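Engineer: Next up: some structures, all given as structure tokens.
Just so it is clear, none of the values below were taken in a lab; they were calculated from the coordinates. These figures come from a predicted structure and were not determined experimentally. Cβ atoms are built from the backbone, for glycine too; each structure is taken alone.
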Structure 1
Amino acid sequence: MKRAELARRERNLQLGRRVAIPASPDEAVLDAVANPHGDTDYCVRFTVPEFTTLCPITGQPDFAHFVIDYCPARTLLESKSLKLFLASFRNAASFHEDCTVTIGKRIVREIRPKYLRIAGFWYPRGGIPIDIFWQKGRVPAGVWLPDIEVEPYRGRG
């Protein structure tokens, strides 16, 4: 992203103003801000323990716990815009795999990180938990990428 484009986008951030939850993921805007440490490789983690979307077949709610790790390049993903983007899935319907990979690809498209990994831990439906993992790029040399640290589903036992 060129400097002039980034400056224009930063003037229109959702941060610091009242913004309604977008009606759909396609309508949501992911904001990018300049990386103040663009000369340094490091990892950023977002943990989303209360994600909700709808099953495309039954319309029933589906719940997931996401862990999103990325190594920024020129821009950072602004967290309020991420929250609004993720909340926009509440009334959208998609399969677990589609939802998880769509989120990862959309973040990559918007901020072009050096590396991104998304782990989606979906709570059981029909007795089967589904875990989805997707990544793009390679972790830069010397960057510590922590373990995901989400326990596999074990039921109530």
Structure 2
Amino acid sequence: MKRNPVTPEGLASLEADLKHHKSVLRPQNVRDIEEARAHGDISENAEYEAAKERQALIEGRIAQLENLVATAEVVDVMKLPQDGRVVFGTTVVLENEEGDERTWRIVGATETDVNAGKISYLTPVAKACIGKREGDEVVVPAPGGSQTWEIVEVRYEA
């Protein structure tokens, strides 16, 4: 079975999303289906068709979330040796030759949020950084050509 590396926060988010789907969205949709059935002939009932389609989407998402939670491998950066290397869960500050600075936390694929500064360990940036230390230069392949960044800081934070 394929493992799904996540941070403790990532697992909590998956579990909360699963709970919401099971305890809120699924029961609400069941009520919507019952209400649509009460309107009579379901063969030409758009509300009923829409609710049944939502039910399929909700059940699919529940199955996906259950699989993600079951295969989750929690990696707590605070329990790892803090030897200054970039690893899964660390926050890394990068600076390029022009002085542009980027701060990224390396997380699991399911918790990626670029706007919040969280990138997947599968991205080219994360792959280039993992195993490196402060002061090291990393070359990141990009569509417009490779970019060179210096690792300014590595933080181990929850």
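Engineer: Given a computed value of 3.7 for distance in nm of label points 7 Å out along Cα→Cβ at positions 17 and 65, which structure among 1, 2 does it belong to?
Structural biologist: The read-out comes from structure 1.
Engineer: Of the structures 1, 2, report the one carrying the highest value of percent of Cα pairs over 20 Å apart.
Structural biologist: Top value of percent of Cα pairs over 20 Å apart, among 1, 2, belongs to structure 2.
Engineer: Upon calculation of helix-only ellipticity at 222 nm (-39500 (n - 2.57) for each DSSP H run of 4 or more, over all residues; to 500) from the atomic coordinates, which of the structures 1, 2 produces -11500?
Structural biologist: Going label by label, the one that fits is 2.
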